[in-house]
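Input: structures, listed below.
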Structure 1
Amino acid sequence: MQQSSTVTRYLIFFQYIGTRYSGVMKAPAHQLLQGVQNHLENAVRRLKPVNEVSLSISSRTDTGVHALCNSAHLDIQRRGDKPPFTEEVLTDALNYFLKPEPIRITRVYCVQNDFHARYRAISRTYVYRLATGVRRHTELPITEKDLCWTLWDTELNIDAMREAGAVLQGTHDFSTFRALSSDAPFKNPVKTMELVQVQPGLSFSQRHFQRDIQFWELTFKSRSFLYKQVRRMVGTLVAVGRGKLSVDHVQDLLDTRDSTAYPQNMAAPPYGLFLINVEYNDSDLKP
């Protein structure tokens, strides 16, 4: 009987356009809309490992949310005396088997067997993209479709949004800013926002398509987030920018600590949200 090689654990960084997926997490096989994880695991299976394929995703994203940098770990055991895949070979092979899905492996690291992609992450950074100055949908470049929240005929009070962002920055109980989910009662609502920033952004086609459209990027950095917390914070900042909420009202929402106190239909839609970084200590990126 032929022996199998040792198990190697890998950390993979990957990106995707989330429009056509149920989210990053694995969906049941019978479900029409699959998760990004389904496609990643199918690509790994085509490498014919000995072991059962199972990815541990570091950061959950929902339907319509995108990622320029998400991460996961997985174990691969090859047959016989075949050596472990090198980082470069695994990157190229997975990208080959992922075609034509809008999913790309950007980096791979061999890591220690006790490494965990979710629990070893020291920070996550999200960017939410807004577009203002658009009077009708035909003015928005096709390269921005499903990649930003278009605020029709809206001028934003950016100074007020930045003042409200300063209220959210720091360590707070964010109970009001989390949506209810099955695991909500078990997660600590106290989070530390290392960064809440509002700054000008760019169109993906700005060099080739000139229109009087202003893009804005709202950036949030923390070790972890609650369910739909970023979209609720974005909706709050936009409401302040539109003059529908005051900065004092943002403080009141924080102090209330009640998810049901968050105004209905104020959360930002998913399609402007990008996970742009998952950070680890350098020492964890070594075998």
Structure 2
Amino acid sequence: MKNNKTTETTFWDQCRGKIVSRKGGWIIGKGAFSHGYDINKDCVGEISYFQLMILNATGKLPEKKLADWLEAAYMGLSWPDSRLWCNQIAALGGTMRCSAAAATGAGLLSADTRLYAQRTLIEGINFITRALAAKKAGATAAEIVAQECARYKGRPYIVGYTRPIANGDERIAPLEKVAIKLGFKNGEHLTLAYQIEAALKAEYGEEMNMNGYASAFLADQGLSAEEAYRISLISTNSGITACYLNALERPPESFLPLRCSDIDYQGPPPRDVPVKES
């Protein structure tokens, strides 16, 4: 059966052969621009790299103190420990003699997960924003905790709280000191986050983790969940590259080598290859 319906292509025709951007670009002879700022004139030597990174990720030029806080947070999120999954990916790249870019890129991609690293900020900010709305509607921190735990049959599975192999989070205290030094005050999201931590600790013995702190802090700065995620995309980058270098400087294929006997194979037993019929 012939289809006589005509597809409207005006919009796609207008996009053919050209790249359209509302964010910026390079104008030959004039300069490179980002969200209305001349990068060479307004940014280079005038603002920090982290301010420019946040500008590119959100479209908004932040105060330097927020960029400085984020830089400190990056340090706390990028440990050169090859046991960490994203770092282990890069170490495998190093032991197989991949390029630094390939290994680091693969490590960053493996950190783009809802279980840990930067993507958890999306659920973290969504939770604390939802929790604050509940508090303003009259709920206490203990009631918020009880309601969240009820979703998981009474278990304390609240994003931003608890850790799988440790209680508490040693990365929070240094960032709290940085925030005070930079002149930040606890906003309503972070204040509630501490109240939720107190209620959770009293009932379950669990505490806030780095995600819970950072989510509440960034929400207080007016960042959306998606914006917080975008400004944190490469937060694990430095530690990933360090683990790549560590493996690269050792003999090839010496990072976590395996014997065949190390593999617990549970499939069909060995069998002869069938003879091909003539």
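No value in this document is a laboratory result; all are computed from the given coordinates. Only a predicted model underlies this, so the values are computations on that prediction, with no experimental measurement involved.
Points to keep in mind about this one:
- Read-out Rg and Dmax of the Cα atoms in Å, computed value 24.7, 83, structure in 1, 2: 2
- Which entry (1, 2) yields the derived value 4, 14, 19, 29, 19, 9, 5, 2, 0 for P(r) over Cα pairs in 5 Å bins from 0, in percent, for residues 49-104 alone: 1
- Entry that produces -15000 once helix-only ellipticity at 222 nm (-39500 (n - 2.57) for each DSSP H run of 4 or more, over all residues; to 500) is calculated, selected from 1, 2: 2
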